[in-house]
1. Assign the value 9, calculated as relative contact order in percent (Cα under 8 Å, 6 or more apart), to the correct structure from 1, 2.
2. Supply the structure label, taken from 1, 2, corresponding to log10 I(q)/I(0) by the Debye sum over Cα atoms at q = 0.10 Å⁻¹, for residues 177-408 alone with the calculated value -0.85.
3. For structures 1, 2, which has the highest computed value of distance in nm of label points 7 Å out along Cα→Cβ at positions 41 and 329?
4. Which of 1, 2 yields 18.0 for mean count of other Cβ atoms within 10 Å over residues 241-248, as computed?
5. Figure out for me which of the structures 1, 2 the number 0.00 belongs to, where FRET efficiency 1/(1 + (r/R0)^6) of positions 201 and 289 (r between Cβ atoms, R0 = 25 Å, to 0.05) was derived from the coordinates.
6. Work out which structure the value -8500 belongs to, where helix-only ellipticity at 222 nm (-39500 (n - 2.57) for each DSSP H run of 4 or more, over all residues; to 500) was derived from one of 1, 2.
7. In terms of mean count of other Cβ atoms within 10 Å over residues 161-168, which of structures 1, 2 is highest?
8. Given that distance in nm of label points 7 Å out along Cα→Cβ at positions 113 and 145, derived from a single structure, equals 3.8, which label among 1, 2 identifies that structure?
Structure 1
Amino acid sequence: MATFSINTEENLKENQHHDNTEAELEGHAIQLPNTQREVLCDSCMDSPSKALKSCLTCLVSYCGAHLRPHLEKDKFQTHRLVDPLYEIDCRACEVHRLPLTSFCLQDGCCVCLDCESEEHEGHQTKTLEAARTQIETELQKKHKEISQNISGVEKTIEKLQSNGDLIKFSAQEVCALVEEQFSRLQATVEEARKRVEQLLEGEQDLARRQTEGIQAHLEQRRAKLVDTLAKIDKLSESKSDADFLKGYSEWEKGVADVCMPAVHVNRRDYLHSYGQAVADVTQELCDLVLHSYSERMSMMCKNGVNSPMTGPQPSPLPDPETREDFLKHTKSLTFDPDTTHLFLRRTEDDRKLTNTSPWQHSYPDHPSRFEFWRQAMSSESLYLGRHYIEAELSGEGAHIGVAYRSIDRKGQQSSSCITGNDYSWCVGRDSWGFSAWHAGEVTALEANPDITRIGLYLDFDRGSVSFYSVTDPMKLLHTYITNFIEPLYVTVWLSKNGNVVSLV
């Protein structure tokens, strides 16, 4: 019973002290709406008690026992006490050391009461709870929209994969048809060969029969000439002049033609002309076949394969004219570490590249990395719509443009460089000044050689990529018009040591 009385008495004293402390706080604390979350004392070690006040100067919450120094010590009299605040270190104004009570809709930041009456005076504000409710509602709408977009993208990916399977199946069907048609062509060629051979065999038989006929005729003539010669020899043996002359008169009356018969054997030359005719026709047919297939396939590619997969319509909005117009289409990009050549150093969060050759960087092996040409591609692609990028170029040999993802990464041939293939378009500075490149063709540009900042404007739907000198006003350097068939990536080529490119 004694123990119980003592404990009861101590509890009564503690409660009385707690009540007195709360009474004292009425004159020291700034009154703020109570938080909905329970705030515990930051100074209690084992089992924290419920906090009575939070100090905006210390950014700590105190229970009644640990709050006494703030009430009784003179050094703490300047500290600002408020009702308990959850996460007080995150809810105080850094300038005025007052609790953040409102959200400025104009500047998008949390403010205290002094902020509202000073630098944010006249701005539309809402309480933190109301602002959070509004923003959460907007985020929910955005979340729903993004979820729908993700679903749409996934469906599009499924369609693309399905389309890929259909394309593979169609390609197999077309290959079978091509095989059938070329087999038919080969059969036709074989039939033509047989006909030519039959014709030659007929000509050979005709030549044989001609030879045999002429030979028989000549043999007959030879027999008659031999007989005539025998008669002449017999006549010459006659010793009587009268008998000789009589015999000659009789022989002369019945003598046959003793002239050598003319023989015309021209079949050999005639057969040679057949060979030449076959060679000429074969050459004509080969040229016709190759030309016909190439011309028709090229026409099909222009009208079908090289057309965009979708049918986007050019934007009805006017083309940008001022730099401010272009900046509305700005796309923030970074360079893809997996594509960067070993001689290119990445800095400024992968937005700057510097050619440090011959010093290599310890980048890991990757199938996407450029091995010969000192190039790098952006991580982000540009597809559909309008896009604008600005870049700082430094040094002769620095180039920037756009290319398809399918550009070769390992080859040493010129087609692996953005200046030398059909699927990249770029500009850059060399010893002659600024030039534009596409498919190995160079176009000299009339530009100030001191240009450092280049603007790249892509209108994917219209099929145009333009390069500008970023000056006031913007100066167009060159434009390429084509049909883009896949997403594009900003690609740079830094050919010389010290070349630098920075994405602005």
Structure 2
Amino acid sequence: MFKKIVVGQNERLIVVKDKRLSKVLSTGVHYLPIWQYDDVELVSTESVRFTHDSLEQWLKEPVFLQYFDKLELGRFEVGLVYKHGQLWQLLNPATTHYLWKNSDDIEVRTINTENSYYLEDDLLWQLTNKEQFVINANTSNVTTHKVNAGFVALIYVDSQLIDLQGEGEFGVWQYQRKIEVVMMDTRKGLKLDYILQENWLEIPAVAEQIALFKTEPQQVGLLYEVQHGQRRFNQLLPPNTEIAVWQQNKVWELDLVDINNDFRVTKPLLDSLRQYLSGQWLTTSIDQQHIGLLLQDGQLVSTLNTGLHAYWPFGRQLEIKQFDLRWQTVEVSGQEILTKDRVSVRVNLNANYRILDAVTTFESVNNVNEFIYRTLQLALREAIGTRNLDDLLMDKEHVNQLLLKQSAEHLSSIGIELGQLGIKDIILPGEMKEILNQVVNAQKSAEANSIKRREETAATRSLQNTAKVMEGNPTLLRLKELESLEKVAEKIDQLNVYGGLEQVMNGLVKLK
């Protein structure tokens, strides 16, 4: 008895006899004597690869290879199965597969990934495009990566750097090895020691993306990044420095400045980079009516006029001292000094000075203010200690002139002009004040008594002269009497006269 079996377009009919593969029938209508066979089975050819529980046994049958093509992939070979021009299956390395013979529009391609780590662009697109359907793609063994702008991807194979990828997408085969992808930000600096230690520069693809810059022991480097024809400052390279920077899609320029003999920072450079390098150089601003002295390793090298100045400090110790050339005031106060006659006084002194020669002043003394103070203090003590108190109090201006002359000669030798100088206060002890006040009071009282006695003597002498004149002139005497009577009448409210005016006059004055 025959059985009719219809085999579809994407089907095959497997016929088994005595548990052995007898034959494989292709698409069409078949009539089989069922009693002659153990089993007949319709299988799909959609998967392209043939799989079956009895595959291991049937491989021994000579008839098997009449219906199947053997595909044996090496350790690093990947099999790509295309159907109707579209990637259908991805086959792993070191595997063996059996494909249906005489299948329409089936193409098999192999890729050796031993020396090729990356997927081709079209293959990468097919594996990552959601609209593409790939059977058994095994994407766990294929990793895809996207490198954003400003980054690069370092490719490590079994912990060994082998390549670099720039901006874009790429995929790598992970079969039979460990491939790591490390993203690096090209906006950040590179550690040169690490690069050399890891032999990055021996990898051509990596070395092409790294630029090296170096400065000599007496050079300063100014590194600029050039974008659209405009230079943007990136960093300062101190002397004897070597750095590495990412060069991907960038243009770098290094300006070298020789600081061996001239370590000034030029004004154009100072103006353009002040905001970036404020802490990298020594800067100072010399004010009006001031002067600056530049010291290198403790030695004076130049004077600085009014304005802003900057210097490269590398390889040398720099210091800037600034001097005020205007008139200044110094006060020597609270000086307890014994006069020649052993009277303790407290003296305050004020003086004005200005610096005429800052270089001489710097080379002569370490502390200008302290030196001026000590000079005036010693001169003051000498002038007070060699004079009695009376001399000091009576002729203070002379002491001022002496102090000015003596101190000015001393200070002029170090480039300082002394202007006005004067003793401000001479303060006596409490008991000395009382004694001095008593002496002054006694002197003033004696002077007052003397004046009083002189006035009384002069008055008596005047009266005597008046009496002599009146003695020989009765008329004058009469006038004097009337003057006296007038003065008396001014002080009397009412006057009664008896016996006439003659009687009044006779009652007041008896003529001889």
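1. Values: 1: 9; 2: 6.
Attributed to the structure labelled 1.
2. Working: 1: -0.85; 2: -0.69.
The correct label is 1.
3. When distance in nm of label points 7 Å out along Cα→Cβ at positions 41 and 329 is calculated for 1, 2, structure 2 comes out on top.
4. It traces back to 2.
5. 2
6. 2
7. Values: 1: 10.6; 2: 16.4.
Of structures 1, 2, the maximum of mean count of other Cβ atoms within 10 Å over residues 161-168 occurs in 2.
8. Here the read-out was taken from 1.
FYI, it's all coordinate maths here, none of it is from the lab. Everything quoted here is computed from the prediction, not taken from an experiment. Cβ atoms are built from the backbone, for glycine too; each structure is taken alone.
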